[in-house]
Structure 1
Amino acid sequence: MTELTPPTRTAGRVLVVGVSDASGATGIQAAIKSISALGAFACATVASVIAEDVEQRIPPVAVAAQMRAVLADIGTDVLVVGGLSDPATVEAVADVLDGEARGVPVVLDLADPAMAELSRLARIAIAAEEPSDIDAQKQSATRLSRPGQAAFVTSAHGDVLADGATLSVFPPKRGTDRPVRGRGMSLAAAIAAGLAQGLPLAAAVRRGRDYVDEAILTAPEFGRGASPLNHVHTCRHTPAAAFET
C-alpha cells in the first residue's frame, strides 16, 4: 500500500487535454481533482463540452491554441490526454505533441478508439478491458506496450503493467468493483501527477492505483446510477461546524 498523506506543497505540472463534463465526475474535472489531491499543479485544454448526451466540440485550432498557450506560459512536466473522439482534434493534438511538447511524457487514456492514433506518442497508455482471465490481460498489456512505452491494462481481474521487459500484476482490492464514473481519467491523471513529481513509472502507477482505489471505496452516493469518486480523500478537511459563530 502506498502512503497517501495530505500534500503540503505543490510540486509538478500536468496539462490535461480532454472533455469538460458538467457533472464534475469525469473528464477534465476528474483529472484536475486527482492531480490537485496528489499535490501537483493542473492546467487544462478543453476539447469538447459534454452535458448528459449532448456534446459540443471545440474547433481543433482552438484546442491546439489552448495547449500552446499553457506550454508557452506555465509549461508542463507531463501531459494527460483522454476522451477525444474527433479525428481532426486528435490530429491537432498530435501536432502539438510532436512539436512544442516534444519530449514531454504523455499519459494516454485509451477509452475511445480514436485515441489509438496517439499511442505512438505515449509514455504509458491506459486501457480498460474485460479479458477472460489475468493471463489474457497480460497478453493484452504486452501487445499494447512498445519500446520506451508502457501499457497499463485494467479490469475486474486486476491491473497489469507492461514496461519493457517487466510485467507487474496488481490484484483487485475488495470493494473496488462498485460502479463509478471517472475512473479512467482519474487514474491517468493520478499516474501523471506522480511522473510530474519525479516518481519512477512503477511507483507512479502504484500510488495512482492506490489513490483511485481509495477514492472508489469512499465514493459518495451522489447522482443517479454510478457514483462519482471521492477525489479529495487525501485532503485535510475543516468541519463546517468549526466556523459557526
Structure 2
Amino acid sequence: MSATLNDPRIAAGMRAQRELRGKLLAGGAKQIGWKVGLGAKAAMERCKLTAPVVGFLLDRAELKSGASVSLKGWTKPVAEIEIAAYITRDLPANADDATVRAAIGAIGPAIELADLDSAMDDVEGLLARDVWQRHVILGPKDASRAGAKLDGLSGKLVRNGKDAQVPTDLESGTGRIVEIVRHVADVTAALGDHLRAGQFIICGAITGPMFLEPGETGLDYTLGTSGPISARFTA
C-alpha cells in the first residue's frame, strides 16, 4: 500500500475521486492517463505532503495543440508546461528503477490547464475535484528517450509572445520522472487499479504554475526537437 494513503486527507480525497471517476466512466468517458500535482518542494511543505497528489485524465479533457480556450467563469486559471511519460508496459507497485524505466516507452511535451477552485491546502477537497484538472494538450512522443532519458534535453517557453525562463534541469521542480511514475503505480495499485500500458502521466509543472491573468493570449512550449505545442486563451 502506498504510504501516502496513511494520510486521512489523502485517503478520503482519493475515495471521493474514485467515485467521481467511476461516474464519469459510466457516463461514457474514457480514461487516458494520470496526473500529479503539488509536487514542488514548497507546495509539499505547505500542504504537509510527503509525495505529490494523484489525479486522472479523461479523453474529453484532451485538446489539440493550438486550441482556443475560453477562461470565462474560471475561478483561478493556471497553465503548466510538463513532461508526459508514456507507459508501454503494465507497471506493478513497488517496482525498482529498472522496471519503471522499462515501462516508460517515450516522453513528450504536455500543457495542462487547471482551475484552482478550492484552497491549495484543502488536500481532501482538491483530490475530490481531481486536482483541479480541466484540459491537457499533448505533443509528439519521443521514443528515443524511452526510460525517461533527459540528458541534454531542454525546453523553451513563449508566453504572450515573449520568451519565459525554463530551468536547465527539467526535473528540478518536479522530482525525478522515474520516482513520479513509480509513485503513481503505487497509488493506483493501492486503490485497486493499475498503471496500464497505453496510459500516460503528466509529471508536474516544470516552471511552476503560471496563473493566467486577464489579457493572456497564449503559450507555446517546445521540448527538445519536438513541438512547439500551444494553447490560446480568450476571456
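For structures 1, 2, calculate mean count of other Cβ atoms within 10 Å over residues 20-27 and state which one comes out highest.
Biggest value here belongs to 1.
Identify which of structures 1, 2 gives the largest calculated value of FRET efficiency 1/(1 + (r/R0)^6) of positions 164 and 196 (r between Cβ atoms, R0 = 25 Å, to 0.05).
Details: 1: 0.75; 2: 0.15.
Comparing 1, 2, the top value of FRET efficiency 1/(1 + (r/R0)^6) of positions 164 and 196 (r between Cβ atoms, R0 = 25 Å, to 0.05) belongs to 1.
Taking distance in nm of label points 7 Å out along Cα→Cβ at positions 12 and 116 as the criterion, the highest value among 1, 2 goes to 1. Taking FRET efficiency 1/(1 + (r/R0)^6) of positions 124 and 220 (r between Cβ atoms, R0 = 30 Å, to 0.05) as the criterion, the highest value among 1, 2 goes to 1. Starting from the value -1.17: which structure in 1, 2 was log10 I(q)/I(0) by the Debye sum over Cα atoms at q = 0.23 Å⁻¹, for residues 4-99 alone calculated from? Here the read-out was taken from 1. Here helix-only ellipticity at 222 nm (-39500 (n - 2.57) for each DSSP H run of 4 or more, over all residues; to 500) was calculated and came to -10000; which of the structures 1, 2 was it taken from? That value comes from structure 1. Can you spot which of 1, 2 the value 1.23 was calculated from, given it is Cα Rg over 2.2 N^0.38 Å, for residues 60-171 alone? Derived from the structure labelled 2. Taking mean count of other Cβ atoms within 10 Å over residues 28-35 as the criterion, the highest value among 1, 2 goes to 1.
With relative contact order in percent (Cα under 8 Å, 6 or more apart) as the yardstick, tell me which of 1, 2 scores highest. The structure with the largest value is 2. Starting from the value 22.2: which structure in 1, 2 was mean count of other Cβ atoms within 10 Å over residues 36-43 calculated from? Matching structure: 1. Supply the structure label, taken from 1, 2, corresponding to mean count of other Cβ atoms within 10 Å over residues 132-139 with the calculated value 20.8. Among 1, 2, the structure yielding 20.8 for mean count of other Cβ atoms within 10 Å over residues 132-139 is 2.
Computed from the coordinates by the stated procedures, all read-outs in this text should not be read as laboratory data. Bear in mind the structure is a predicted one, so any value in this text is a computation, not a measurement. Cβ atoms are built from the backbone, for glycine too; each structure is taken alone.
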